[in-house]
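What follows are several structures.
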Structure 1
């Protein structure tokens with residue numbers, strides 16, 4: 001149940017005479033678990049709202065409303081989403097590979113189907129039982145983002161160190177039967193879930209179409225802090241090429257636009273990226289699928305609409321090791337419109353997490369300071385280096401503090417369009 005702490009003016013709740021202090025017990029006889037219950041029924045046209053008046057009487061109110069009419073209840077904090085902890089011990093878990101001394105929140109492991117629906121987090125569903133599956137279906141929590149990794153049951157149990165991991169495909173089949181859409185993710189570990197096991201997994205996942213909208217295969221990330229953890233091998237050039245060959249052939253065979261390797265595979269394979277059109281609606285871009293294609297296309301399209309400038313300016317561009325070459329190519333394209341800009345790319349070696357970590361999103365401010373120095377002028381960093389909705393790097397330093405260290409003005413860039421816009425700004 002949830003305490004009602006406010007009633008919105010001119011709302012259905014006000015018209016019904018519901019009062020602050022009453023308690024919302026649930027809807028249609030189902031108890032309220034969290035805010036998702038309220039959000040779902042608030043968008044329905046007909047249902048029964050179960051209340052307990054502050055005098056103690058239980059009341060069932062039949063609601064008939066237009067779909068865009070809102071109930072107007074303000075509920076207490078009991079309905080807030082309290083993160084469900086992860087019950088796995090995945091052999092590739094990146095949280096287990098973090099160095100000591102970072103923010104406490106970075107060490108929290110969640111595996112919450114609700115956050116999958118709300119925020120697009122990938123979850124294993126190992127802590128989801130029949131009751132939760134029925135709730136997902138009833139509230140139409142779709143799409144969900146599911147970490148699959150492997151169909152073979154013994155391999156899956158090894159990878160997540162949880163016997164319930166072997167039940168995943170039965171749960172996904174249930175979700176399909178109840179018309180829940182999903183996206184899938186496979187973290188590829190060399191000599192564990194690659195080769196024939198990867199092919200089998202793709203075949204079994206294909207049976208979940210059309211509800212399984214897409215599948216991304218991403219390489220395991222190995223930091224320099226794996227003491228005492230399961231021995232995993234990095235994804236080398238040959239393995240990356242083998243995986244790409246299999247996934248591309250499989251996708252072509254089924255008509256294309258369904259399963260993808262992340263950009264990181266192509267970079268490790270030293271192989272040309274697929275073209276922009278092959279990524280469809282870029283549904284797996286949060287998994288690093290199509291980022292390079294989208295960034296490059298955005299630069300080209302924005303440049304075509306930009307008048308450019310002959311003015312001089314100094315610009316330092318900071319990124320991760322894997323994206324350095326791509327960014328340099330984009331800078332060269334930009335110099336056709338901004339020929340007098342002195343632009344230098346710094347592809348940062350990740351000493352904080354380990355040199356095998358090459359993505360920009362895990363670069364720390366401390367590594368930037370050590371490798372860029374007192375560069376001055378204007379400096380560009382990608383937005384994914386910062387904690388979401390903040391100006392803070394993973395090691396706790398803020399953008400403002402980094403500006404002091406580097407002696408320049410930092411521009412936070414979110415994509416190719418903004419890169420060109422920044423160049424236009426600094427050359428005015």
Structure 2
């Protein structure tokens with residue numbers, strides 16, 4: 001592996017050029033302005049579970065493009081399917097045959113799905129869910145976890161900047177895994193006014209430890225929505241097909257009415273999906289929603305190949321195996337260096353935090369050292385495993401995290 005502590009000349013030059021023509025030199029979570037200086041901003045290419053920055057430095061990537069690359073970068077099966085479709089056409093005057101094939105695949109794979117609609121990203125998918133719920137119920141209010149991110153649209157954006165207060169009038173919040181708080185949100189909204197309750201498969205709010213859902217909470221949400229006639233909406237954008245080959249709550253025996261998907265379903269190709277039950281088909285047929293590139297055929301062909309390959313190769317088992325290896329190694333290192341950490345969430349979507357690290361100083365030092373040693377992590381966001389992570393990749397990552405623990409111990413002492 002090349003030494004990532006080497007040249008940053010090309011990256012720095014691109015940052016300078018970007019600042020002249022782009023807000024903050026970039027924007028959103030793609031900007032490294034809040035991350036340690038060891039991080040690259042711009043990347044050149046990826047393969048498997050590794051990426052190379054524009055200066056040629058190589059990294060084991062434990063962010064996977066913030067989730068989309070579930071089979072690994074440039075997976076040959078996905079790339080071949082995309083290439084074949086690209087030769088036939090991509091953005092045409094209407095969808096290709098693959099749109100129907102992809103809808104059929106979703107309906108056959110996800111138990112609550114009787115129909116599918118396609119768009120480009122997670123915000124598209126969650127906003128479609130809300131519009132369909134409102135069209136079906138004739139109601140306006142939406143209930144969601146306090147601190148959850150369901151996209152950058154006004155109703156779901158966590159930041160108040162650029163958002164009219166009127167866009168939040170019908171938004172009410174609850175505490176994850178706390179049914180009384182959901183009932184209180186219903187009462188605050190007026191039960192007869194709640195169109196939808198949004199929930200994630202597990203609590204994965206940025207900047208906090210992750211929390212697995214309890215069966216009691218999942219079943220309780222389903223019962224509340226049935227009692228008051230609201231749609232239960234599952235946001236699968238981050239977790240979809242990393243926990244289960246169907247809907248994430250299927251093992252719990254709890255099914256949503258609507259669900260939003262994106263990130264991993266196309267292995268990096270831009271596509272989002274909204275799935276729904278028969279009850280919400282009429283609302284889906286009555287709303288108006290479209291986009292210039294929503295019917296692109298290449299991402300749909302890639303999505304078909306991605307989902308089929310995940311199923312055929314049992315990609316979830318591969319991610320769990322790699323994730324367990326990573327978690328067990330970090331646990332050993334934490335104890336060896338006397339640095340207390342919390343590892344939370346499913347091993348294929350792990351999160352690491354440090355005890356008492358309110359300002360993320362330890363996390364920033366840890367992730368900066370890891371980047372300096374050729375591993376891409378994140379100090380305040382969950383990480384992502386993919387099916388391409390090998391034992392060698394994880395062992396290389398653990399070499400970097402061992403140095404990162406030494407760095408934290410030297411700078412902050414034991415905890």
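Throughout, read-outs are computed from the coordinates displayed, never taken from laboratory work. None of these values were measured; they are calculated from a predicted model. Cβ atoms are built from the backbone, for glycine too; each structure is taken alone.
When relative contact order in percent (Cα under 8 Å, 6 or more apart) is calculated, the result is 23; to which of the structures 1, 2 does this value belong?
Details: 1: 10; 2: 23.
Derived from 2, not from the others.
Assuming -12500 is helix-only ellipticity at 222 nm (-39500 (n - 2.57) for each DSSP H run of 4 or more, over all residues; to 500) as calculated from a single structure, say which of 1, 2 it is. Before the final figure, lay out each step's value.
Values: 1: -9000; 2: -12500.
The read-out comes from structure 2.
Once mean count of other Cβ atoms within 10 Å over residues 116-123 is calculated for all of 1, 2, which comes out largest? Before the final figure, lay out each step's value.
On the way: 1: 17.9; 2: 21.8.
Max of mean count of other Cβ atoms within 10 Å over residues 116-123: 2.
Between structures 1, 2, where is Cα Rg over 2.2 N^0.38 Å, for residues 68-107 alone highest? Walk me through the intermediate numbers first.
Numbers: 1: 1.99; 2: 1.32.
With respect to Cα Rg over 2.2 N^0.38 Å, for residues 68-107 alone, the highest-scoring structure among 1, 2 is 1.
Check the numbers for mean count of other Cβ atoms within 10 Å over residues 156-163 across 1, 2 and tell me which is largest. Before the final figure, lay out each step's value.
Details: 1: 19.1; 2: 12.6.
Ranking 1, 2 on mean count of other Cβ atoms within 10 Å over residues 156-163, first place is 1.
Using the calculated result 14.1 for mean count of other Cβ atoms within 10 Å over residues 92-99, pick out the matching structure from 1, 2. Working shown, then result.
Details: 1: 16.9; 2: 14.1.
Value 14.1 for mean count of other Cβ atoms within 10 Å over residues 92-99 corresponds to 2 out of 1, 2.
Computing mean projected area of the Cα convex hull in nm² for each of 1, 2, which one ends up highest? Could the numbers behind the result be given before it?
Working: 1: 24.4; 2: 20.3.
Looking at the calculated values, the largest one is 1.
Given 15.3 as the derived value for Kirkwood radius over Cα pairs in Å, for residues 276-387 alone, which of the supplied structures 1, 2 does it correspond to? Mind showing how you got there, number by number?
Working: 1: 15.3; 2: 17.6.
The read-out was computed on structure 1.
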